[in-house]
1. Given a value of 18.2, 74 for Rg and Dmax of the Cα atoms in Å, calculated from one of P, Q, which structure does it belong to?
2. Given 18 as the derived value for relative contact order in percent (Cα under 8 Å, 6 or more apart), which of the supplied structures P, Q does it correspond to?
3. Using FRET efficiency 1/(1 + (r/R0)^6) of positions 83 and 139 (r between Cβ atoms, R0 = 35 Å, to 0.05) for the comparison, can you identify which of P, Q gives the largest number?
4. I have -26000 for helix-only ellipticity at 222 nm (-39500 (n - 2.57) for each DSSP H run of 4 or more, over all residues; to 500), calculated from one of the structures P, Q. Which structure is it?
5. Taking distance in nm of label points 7 Å out along Cα→Cβ at positions 11 and 155 as the quantity of interest, name the structure among P, Q where it is greatest.
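What follows is calculated from the coordinates using simple rules that are stated; it is not laboratory data. Keep in mind the model is a prediction, meaning the values are calculated, not measured. Cβ atoms are built from the backbone, for glycine too; each structure is taken alone.
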Structure P
Amino acid sequence: MARKNKEGNMPNAHLHELFVDELKDILGAEKQLLKGLKKLSAAANSDTLKKAFETHYEQTEGHIERLKSVFSSLDMTARGKKCKAMEGLLNEADEILEEFQDSPEVLDAALIAAAQKVEHYEIASYGCLVTYARLMEHSEAEGLLASTLEEEKETDVLLTEIAMSEANVGQSAD
């Protein structure tokens, strides 16, 4: 059900169906990501990277709870749908894992690349959702989605830092 303002209409109501569809998509994506993060964490060589994946797993659980709150703020039941984009990104991560599992000096860099592709997808998705919520004056949803967007950006920065300080840096020959 679309929320209306005092005059009885919702600003930019033409975006509502898209907004709800995107919410369902990202909810499905976050749920799919939980399984992927467990695999990434288990495969990582670096303790720093393992910890980053584990932390993001916990954050992702929080993202799911926030999305449920967003649906609730719209008087809707939280229902996700299978996210084909996340499915593809996780399949690619599996391929990377398989291809580089015997190359520990490259594996963490490959895992970070796969994880950052996921982060960039999530950043794009949440960025659009924040904009739609703002345009439709769903202020509660906007605030919740903006919090998740910031966490996704922070995770992306952290992965870059790990890549540049550990994973992408070759070991010097003694």
Structure Q
Amino acid sequence: MEFYNVGKIVNTHGIRGEVRVMATTDFVEERFAAGETLYLQQAAGEPLALTVESARPHKGFILVKFKDYDNINDVQGFRNRELLVSAADQQPLEDGQYYYHQIIGLKVKTVEGKELGTIKEILSPGANDVWVVKRNGKQDLLLPVIDDVVKTVDLENGEVIVELMEGLE
């Protein structure tokens, strides 16, 4: 089965089995809703299935309580582990929207055909995402994901066509 990251457990919270999660999904309410199944990345082997009992926002994080994990000792080993969803649990997206795993690894070219590099990471600092493009022999390029810059995303051919605004390169 294929899995995709939706968050990382960064710490425990209190003594009743809650964990502090840094969410990496745009679907926080759906992913962390009571009754949803998430998978905990294990050091080795298949991910561990966990059922969300409750979740609530707290100081920029999501506090999550899993069913049958009622004590801090039960969840202590979950720290610094990724939370995943199965590919079958992914939400359908509207046109022009993409999952991170679809974007990371795409080649980036300018509208003139000049190859710039490969998208290695996605940052979400504020109003829009920023794609980090790894370039050979140069510093990484930070591309704001706005209509003026990103012209075409072609998943079939594995490339993104961009028009660089003044000062970006």
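1. The read-out comes from structure P.
2. Computing relative contact order in percent (Cα under 8 Å, 6 or more apart) on every structure in P, Q gives 18 only for Q.
3. P
4. The value was obtained from structure P.
5. Largest one: structure Q.
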